[in-house]
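Okay, got some structures for you below.
None of the figures in this text is laboratory data; all of them are computed from the coordinates on show. Quick caveat, the model's predicted, so the values are computed rather than measured. Cβ atoms are built from the backbone, for glycine too; each structure is taken alone.
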Structure 1
Amino acid sequence: MGVRYEKLFHLLDERNMTTRELEKQAGYSGNITTRMRRNEYISLESIEKICRTLNCRVHDILEFEK
């Protein structure tokens, strides 16, 4: 089972926000963005930072593949 972050990138587009802006506001490195673009796992801590910054829930930014 994998994870996909397409929802996050759509949400950023809807909010006219760049990944760089999110990185800066959430306080994580560009390596995390690269991992998400590759649909690789990131830490729960990073997911929490993103959700708190965007004021959203986990299911708003990612989905699991079967």
Structure 2
Amino acid sequence: MRKEIGPIASPDFIQWAPGLPKTRSGTIMRRILRKIATAEYDALGDISTLADPGVVQHLIETHRSMNAA
């Protein structure tokens, strides 16, 4: 990937997930993804509008385990 898009644009790591935090209308909540990526787990805001709030918990757990390793 680094050869194709360059070292500046390549991500530090890739996190696989069973889904993304989406609203009931299907909009991806990028704000929540940014907060998880910066480890601001307590500042996620209102997640009651998500179609599947369990996805957020899975993303947080996976992110914590990746950072601990």
Origin of the value 56, where relative contact order in percent (Cα under 8 Å, 6 or more apart) was derived from one of 1, 2: 1
Mean projected area of the Cα convex hull in nm² derived as 3.9 - corresponding label from 1, 2: 1
Which entry (1, 2) yields the derived value -11000 for helix-only ellipticity at 222 nm (-39500 (n - 2.57) for each DSSP H run of 4 or more, over all residues; to 500): 2
Entry that produces 12.1 once mean count of other Cβ atoms within 10 Å over residues 10-17 is calculated, selected from 1, 2: 1
